[in-house]
Every structure is written in C-alpha cells, then in structure tokens.
Structure I
Amino acid sequence: MNPRTLALVALATVNVFYGLNYTIAQGIMPAYMHAPGLITLRAIGAVVVFWLLLVGQKLERVDPKDWFRIAACGLFGVALNQTLFFWGLSLSTPINSAVMMTSTPIMVLLLSALLGLEALNLRKISGIFLGAFGAIWLILSAPGAEGFEAKASFGNTLILLNALSYSIYLVLSKPLMRKYKPITVIRYVFTFGLPMTLVFGLPDLLHTDLTIIPLDVWGRVAYVIIGVTILAYFLNLFALQHVNASLVSMFIYGQPLVAGLYSISVGKDHLTWITLACASFIFVGVYLVAFKSTKRQTKGQS
C-alpha cells in the first residue's frame with residue numbers, strides 16, 4: 001500500500017474516532033466532569049504517552065526557528081481547540097456539533113488565501129458564503145425551550161470557533177511535517193499545549209470528585225484520551241506528511257454521518273429538518289470550495 005493510500009486510510013480512521021466522540025464525550029459531561037477537567041486529563045494523558053514512546057530513543061533535533069510555530073500549534077491545536085470543542089459539545093448536540101465542524105475546509109481555504117497560498121475565485125467565494133450561511137443559521141436556530149435555545153446557540157458558536165482554531169493548526173503544522181517525524185511534532189505540540197490547558201482546566205479538575213465516577217464512564221474517558229487524542233492526532237500528522245491540509249480537512253465531511261448514525265442509534269439525538277437544511281448549505285459550500293482545489297497539491301501549502 002503506497003503512502004498516499006495509507007494516509008487516506010489514516011484520515012478515515014481519525015474521523016470515525018471523532019464521529020463517535022460527539023456522543024461518547026457527552027456521556028461524561030457535565031454529569032461526572034466538566035469540560036475543562038476532561039480537557040486537562042486528555043492533555044496530561046497524551047503528553048505522558050507521547051514521551052513514554054520515546055524512552056530509549058534519540059530525540060530528533062528541532063531547528064530553533066521552528067519553536068515558535070510549534071508553540072502556536074500547541075495553542076491552536078491543543079489548548080484552544082480542545083477547550084472550545086468540549087465546552088461547545090457540552091452545550092450543543094452531537095449532530096449539530098458535527099455539522100458545525102464541516103466548516104473547517106472553508107476556513108482552511110480562507111487562511112491559505114490570506115497567506116497567499118491559494119487564490120480565490122467566484123466558485124470558492126460562493127462556497128464560503130453558502131457555508132457561512134448554513135453555519136450561522138444552525139447557530140441561530142438551535143431547538144428547544146428558550147433557555148436551552150440560548151445555551152445550544154452558544155455551544156454551536158463555540159464549535160464554530162473550534163473549527164477555526166483547528167484550521168489554523170492544520171495550516172501551521174503542515175511545514176513541520178515536511179521536516180520532522182510525526183511523533184516529534186505531536187510530542188512537542190502537546191508539551192507546549194499542556195501548560196496553556198492547565199491554566200483553565202486544572203482548578204476544575206481539582207474540584208472534581210473522581211471517586212464517584214463509575215467504571216463505564218472511565219472507559220469513555222479512556223476513549224477520549226487514547227482514541228480521540230493520542231491515535232487521532234498521530235494519524236492526522238502522519239497523513240499531513242503525504243497530503244495537503246485541505247485534503248485532511250475534507251475528511252471532516254464524514255463526521256456528521258458517523259456522529260448522527262451512532263447518536264441516533266443510542267437514542268442521544270435526532271435529526272430535524274433545520275439541521276438537514278443547514279448541513280446542505282454547508283456541504284454545498286464545502287464542495288464548491290474544496291473538491292476542485294484538492295485535485296492538486298497547492299504549491300507552498302502550509
């Protein structure tokens with residue numbers, strides 16, 4: 001199997017992990033643990049494992065000029081990304097959250113255009129507006145009673161900001177993958193991201209009574225740490241060695257399908273016509289933006 005095919009398999013696996021996570025993580029928050037505490041456990045677990053994997057191995061030398069980029073990846077790919085995602089997910093629904101994340105390819109394009117890595121045209125601009133319309137509609141039309149509606153809308157907004165943070169991370173991390181091994185990048189990204197995460201999450205974790213959490217919920221926590229963090233981040237970085245950031249972001253399209261099927265099958269969510277309509281606008285926008293542009297590797301994509 002050639003490296004590009006392996007990268008595609010890795011990306012498909014990552015998005016199955018993410019798709020299931022929308023419902024699995026909601027079984028933890030807020031009944032047993034709040035989002036900041038869960039994020040802290042996730043980051044600590046990942047840092048410990050990534051450093052243990054290198055016991056007895058020689059550390060790869062990092063160019064001093066890359067440390068700022070790695071630190072930025074820690075901020076946008078770990079601290080902000082995870083905080084916004086889990087906070088938003090605790091207020092929204094699994095399907096809505098997954099739909100919001102599909103705006104990531106549009107944001108990757110906008111960032112690439114701002115950095116002069118890809119040109120905008122009428123097709124892409126139309127896709128950006130359609131995707132933005134669908135995302136804004138979903139935010140403003142969260143279902144339920146008035147109090148829940150405000151909470152769900154805020155949750156959807158946080159998920160959208162998380163998608164922006166993740167997009168910045170994808171663009172920033174691509175050049176690092178041309179120079180270093182995936183394990184080197186992910187180890188330092190999480191090492192820099194951990195202190196930023198602790199600032200917001202450690203107080204919450206210290207006030208969490210871990211003794212009352214049942215075994216099945218600890219299984220969910222283990223899934224978040226091992227599947228959604230350690231394996232997913234590593235596989236994503238492996239894929240970035242062989243494909244561009246736009247193609248990586250495209251695989252997010254599969255998350256609403258996985259999230260929806262799993263969430264509905266366990267009775268945690270349901271589809272509404274508004275969710276389907278908003279998803280349609282976002283998917284059409286993403287198609288206009290991404291499918292044409294990913295037929296080639298963008299020169300200088302970062």
Structure II
Amino acid sequence: MNNSTQGKVVLITGANSGIGKAASLQLVKKGCHVVMACRNAERGQQALQDVLAAGGPGTAALMLVDMSSQASIRAFASEFTARHKMLQAVIHNAANFDLTLKKPERTADGVETIFATDHLGPFLLTQLLLDTLKASAPSRVITVASAGLMTYPFLDIEFDNLNGERKFSAQHAYYHAKLAQVMYTFELARRLAGTGVTANCVWVGNVAIPDERIAHLPGWMRRLYSMKRKFALTTETMAATYTWLATEPSLKDVSGQIFNEKNRPVKTYKNAYNPQTWERLWAVSAELTKTQN
C-alpha cells in the first residue's frame with residue numbers, strides 16, 4: 001500500500017456496477033475512503049457490501065444522488081460537505097447511455113436527460129465541491145469521455161441543439177455530452193491553474209458491459225454487445241486508470257490531459273481544442289445550473 005493514499009477521500013459517481021464499482025474496490029485496497037455515489041439505493045447497498053467484503057485497509061460508504069437532477073446534486077453536495085471536510089479526488093463516472101430513447105426527454109430542470117446527466121451533473125457537482133477540493137489540495141477532478149468520440153470526427157458543441165430540439169438520437173446525444181466533458185475538463189484545468197486542483201479526463205475504450213446494464217436493450221443489440229465483449233477490456237483494466245489518475249503521486253501537477261487505458265496521454269479531434277468554445281460552454285453550463293460563471 002502506498003502511504004500517500006491512506007485515508008484519502010475519493011468520491012465516485014455511478015459506483016454500483018462496472019468500472020465505478022471496480023475502481024471502488026481498487027481504491028479501498030489502496031487505503032482510501034471511497035464514497036460510492038449511486039442513484040439506486042438497493043443496487044448501491046449491494047455494491048457497497050461487495051466492496052467491503054473484498055477487504056482492504058481502506059473504507060467505503062454509500063451516498064445517494066441522481067446525477068440528472070440538480071436538486072438531488074445540491075442535496076448530495078450539502079450532505080457530503082457536512083460529513084467530509086476533505087476531498088482528494090472526485091471521479092465523474094456516472095453516465096446515461098440509454099439507447100432505447102427515441103426522442104428527447106427532459107428533466108425537471110428542463111434539460112435533455114443525457115446532457116443533464118453526462119455533462120451538467122458533473123459540472124454542477126464539481127462547482128459545489130470546489131471549495132472542499134481546494135482546501136484539500138493537492139486534489140483532482142477526473143472526468144470520463146469515450147473513445148467512441150473518434151467516430152464523430154467533426155462533432156462540435158451544438159449550442160442550438162442542447163436539448164435535442166433540432167435533431168436527436170441517443171447515441172449522438174451521448175457522444176455530444178462526452179465531447180462537452182472533454183472541453184469542460186480543458187477549461188476547468190485552465191481556471192484551476194495554481195490552485196493545487198488538477199483536472200484530467202479518462203478516455204474509456206471498448207469495455208465489457210455487464211449484462212444488467214444492457215438488459216433493457218432489444219435482443220439484436222444485446223447480441224451485438226455480446227460479440228463486442230470478446231474483444232473488450234475488462235472493467236478492472238479500465239478502472240486501473242481511474243485509480244492511477246486518482247492516486248499516482250507523479251500526477252500531482254499534471255492537468256488538462258486525456259489518458260487512455262494504458263495510462264498514456266491521447267489527443268482527440270481539433271474541435272475539442274477551441275478555447276472560445278470552452279468558455280461559451282462554461283457560460284451556458286453555469287446558466288443552466290444556476291451557478292457562478
């Protein structure tokens with residue numbers, strides 16, 4: 001065990017299954033206190049029991065949050081900061097990739113649900129926890145993007161289509177939100193320079209999806225995922241990059257980068273590197289979440 005990780009507080013959203021759960025296990029093994037933020041209480045409690053049963057010098061706790069709901073995120077952040085005075089890393093793992101959606105659905109906040117969950121949720125939660133992260137410096141914000149973005153080489157932020165009002169498919173909405181997370185990471189890193197808080201992104205490749213995550217999909221799509229699974233990374237392999245980004249001492253001052261499953265920095269398409277778009281996205285995100293720009 002690395003003594004530098006002993007007792008460090010790491011928050012992971014979407015920790016009840018898949019990569020988030022695997023990363024929780026690894027971080028507890030390294031001596032961290034892991035806050036497993038989950039939407040579903042029953043599945044979250046089972047995941048917590050599994051993590052604790054696996055053992056390790058660290059600890060874990062369950063907290064509930066719906067990352068599509070700004071009210072839920074605000075309540076979660078208030079409870080979290082009341083319980084924890086320190087936060088060394090937050091990993092924004094939770095995501096909505098519901099391919100059964102045929103038309104846009106809006107949250108109670110009036111935002112398309114995939115964009116709300118996959119981009120605005122992490123934006124709002126980070127803003128609400130930023131004082132705690134700064135007080136805990138050196139600390140880290142870790143966002144999650146997808147290697148699938150490479151299939152959209154000309155994609156840019158569609159400010160006139162954030163709610164799917166002009167065109168919509170669940171797959172397009174997902175990758176659009178993931179592109180937003182990449183740009184957000186770059187802008188967050190720029191704004192946090194000199195504070196001791198870093199911001200980096202994980203480039204998640206083809207990872208084996210647990211059966212329970214695809215049970216709602218049509219049969220042909222489940223068969224497709226079963227075929228892809230033969231060539232997929234394990235959740236443990238991908239989680240190791242989460243764990244590395246959250247705990248590796250040599251990354252203390254590394255910020256504004258994207259890392260793949262081999263812990264190597266990678267680049268994405270050029271539209272993601274436009275600082276003017278970063279700033280506009282930040283301003284729109286702040287407006288939609290009613291936070292300071």
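When FRET efficiency 1/(1 + (r/R0)^6) of positions 77 and 173 (r between Cβ atoms, R0 = 30 Å, to 0.05) is worked out for each of I, II, structure I gives the greatest result.
Tell me which of I, II gives 51, 44, 36 when you compute Cα extents along the principal axes in Å. Checking each candidate, the match is II. Supply the structure label, taken from I, II, corresponding to FRET efficiency 1/(1 + (r/R0)^6) of positions 29 and 61 (r between Cβ atoms, R0 = 35 Å, to 0.05) with the calculated value 1.00. Comparing all candidates, it corresponds to II. Starting from the value 41: which structure in I, II was relative contact order in percent (Cα under 8 Å, 6 or more apart) calculated from? Working through the options, I get structure I.
For the read-out helix-only ellipticity at 222 nm (-39500 (n - 2.57) for each DSSP H run of 4 or more, over all residues; to 500), a value of -13000 was computed from one structure; give its label from I, II. Source structure: II.
Bear in mind these aren't lab numbers, they're just calculated from the coordinates by the rules spelled out. Quick caveat, the model's predicted, so the values are computed rather than measured. Cβ atoms are built from the backbone, for glycine too; each structure is taken alone.
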